[in-house]
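Each structure below is given as structure tokens.
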Structure P
């Protein structure tokens, strides 16, 4: 009997292992297919999909990168990821600085590529599991997509208000103009609102948002041509 039970357990373990392997390969194949497909077609975020599934409204109009003002492209890079053009999807300098902080991590180290990975493939919220998945996903995305495609997707899925996604919808709601015509000041306000898009209104900026927008504009000036890899030629 003992031998039979041991054989049954081994058989069950083998079946579970086989199913886990099949599931893992299926997920990998789905990821590869999505990376190929999303290289060319408009991309939803997981937040958008969640709102659609729960019948909540979504305001988003996909536009190509050429129809987004270079002011906004540079402002978002300056605000969120100043080494975007030079890293491999992960800013190891910033990440190491956060990990070595003696007082514990007090700031994030997510690059625009990592945020794109989270927005498109993962779930919202903070957890070590999600962060652990973000890093290899971001490095894979950096290989699969050119920098301009990464920033194009980011600017079309970024949240700028309740149910409001993407640069075009944000520009139309807050400034009554297309994203292609955003001024440097308007772009800086939109970039400054990204850390807290639900509470920050770029059209009626609080003192805190005005201060954040000022910092963004100074960083754009200091950054110089470092963000040019993401600006269509």
Structure Q
């Protein structure tokens, strides 16, 4: 049986991960630890003799730079890379930039857990006049304002990630191309849920570590048959 593989990687730790802040669409840099995680992932992929035909990532530099470290290590800096907002992290609305512990003290642990971990509950939305609203960012200037989220649940993140998978990425897999996706905890959680048919409650227990390659195996009919962390 012929096996087809794709690799998913959550970006290395960001500076805001390190500060325990809600990051979402904020364009945080990689922390020093995050840079080391990206390089370690790259070295592991090289050791396992991975190479790729296509790479996909978000519009956020913590993912873009992680991918860059990997392609440099694999000696594939020339690789075709597609960047899309549809692979961005979940937008945390008005919580972006706030310390998670301080938010819990203000609103209560129970409510914050619902905002962070429920499938379909959206955190408090950001106002369109807020400087943090992504429409003010030039990289999203070509989007219809109604496409730009004011805050997202995992459910709404799924609604932008999976159509992109079906329309753009999956057809390349069916052409037997080797694919690398470097994205974020929730955009990858959305994709893993879809590929593994995980129910809405169970998926919330999945924590995806930073800088750790995840390999998905597909059978000759391009159906996912297993997934595992590369070691």
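Just so you know, all these numbers are worked out from the coordinates, no wet-lab data involved. These numbers come from a predicted model, not from an experiment. Cβ atoms are built from the backbone, for glycine too; each structure is taken alone.
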* Please state which of the structures P, Q yields 21.6 when mean count of other Cβ atoms within 10 Å over residues 54-61 is computed from it. => Q
* Structure fact -> Taking distance in nm of label points 7 Å out along Cα→Cβ at positions 22 and 182 for each of P, Q, the highest value is that of structure P
* **Top of P, Q by relative contact order in percent (Cα under 8 Å, 6 or more apart), largest first** => Q
* Structure with the greatest value (metric Rg/Rh (Cα atoms, Kirkwood Rh), set P, Q) -> P
* Suppose you compute helix-only ellipticity at 222 nm (-39500 (n - 2.57) for each DSSP H run of 4 or more, over all residues; to 500) for every structure in P, Q: which one lands on -19000? -> P
* Asked: 2.5 is what came out when distance in nm of label points 7 Å out along Cα→Cβ at positions 46 and 190 was calculated for one structure; which of P, Q is it?
  -> P
* 20.4 is what came out when mean count of other Cβ atoms within 10 Å over residues 38-45 was calculated for one structure; which of P, Q is it? -> Q
